[in-house]
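Listed next: structures, encoded as structure tokens.
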Structure I
């Protein structure tokens, strides 16, 4: 069974997810740690649970979700994995930082592997299926575990809301279609872990999300 550990990092209150199973192998998704104390919180958890990080996955490459990529590369030697469309469409992290009025340096880390829809990410005895859910960004992804019934959905959908589409390459109609096709098609009881805010599930969003 997969343990899903959530951290809330940086001034955008982004959710970073650390997934691990009984083997001790783990994947880190959307590493948003920015301050030194956030880096320490993450690394202390990894050390305390004797985890072996195998993948650094990105649901998308907006600034708040990649703040910690340089730290992960420096500390664990992992480079991020993301969809090619975001690499080709989105400005660099430093350019995005300037857009949001952030003066701190955000070092870019070269993508190690381009993820595609349908791909399977393996760690320990566990698997995540990659699903493409564009609209918030052109290359937005979710990571679905059928066995334990959950999906890490990035900024595609939130509890009672959906992702913004006014940033680079965003498209409202594309996002709505992707949510209905790739998220609401999951079993009703599937837990959805979003990039911001609390977890929800498929049936809750299907019935009560005013945007859907």
Structure II
């Protein structure tokens, strides 16, 4: 009986509230204006600065040929192993530069160095957006110890909302089953508050930005 009485009291309060509606306490709320201050630097500069802050590494290339030269230098300088590449578009680019790569699925678990494309670069956050629609899906962004990402200046956007809007427009009804944001190398400080890189993914993240449109100031 007591439960029924309590229930009736709650329902009565709800009915009274519906009948005697009050004005909202905050009638004017701007949901459209950004909470961020406007960016003052070009998108590529902002992205590079933010990426470096989170221990990522950035390389700017004026062309795909310059990217291939940079990559060859990195391979020699850092004594990188043969990289794993499952993306046919990148494979064609690597072949142009005479850069060897591995794509045998049976050798995937032995991979130390992987290279992929991305969806967008979010300048304000220094963040890379990837999705399950980019070959070969989810695994290449988390498995290798060193993850190389190729992006183009046309993929730079100011904020996360811009990247999400573009992805929705790009894929329409074929929306990716996974959209992931990569902000620097994988890290954790769960154990004794000691920062450890590579805890749940790559220890190193390199983003190579290739110019494919005129600079903004031209």
Structure III
């Protein structure tokens, strides 16, 4: 009499074990503001303006977190919404970075979009801050094979005035131990000797002819053993 019970129990365990995993929310595709542009949507006064952020609907997503960071002050604001657009009032004359985090009630995992940057025009703006550099190589969490003991770092810089004068390259074993290993670089790449089997964090600082500067995001990578 125990066999039918054991058979039923086995079937139930199999069905539970074969249940499809809960999918993580997809990353949102950003629409506006565009990347590395100067914008002024709806000026409210000489110091603030309304900016409309929009993105495409992401699959397996119930709501979103819009994160907007002032590159001048480092202050980040986070706003939740179930829509795919949101209007915020921001201070003019600053570079902002923004991204969207997709969330699902069925999953504890959150998925970030890429990060875009834009400059919010001030009145009679004569000079603009350079945009934070985009780190090209090594990529985030990449395991890098050394070439004769070296890694060639590369990045992309952008400035509305087209007057980038130099870059500084910072490197460290942690985010808080970054030190400048090369300064005054006029090219957007640099070869540097590293040790095998180590973890590194790196960042690029962009400087224009007016002395304005911006810092990229900090990226993490490892060297292969």
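Where a number appears in this text, it was derived from the coordinates with a stated rule and is not lab data. This one's a predicted model, so the numbers in the text were calculated from it and none came from an experiment.
Out of I, II, III, which one gives 42, 42, 27 for Cα extents along the principal axes in Å as computed from the coordinates?
I
One of I, II, III was used to compute helix-only ellipticity at 222 nm (-39500 (n - 2.57) for each DSSP H run of 4 or more, over all residues; to 500), and the result was -6500. Which label is that?
I
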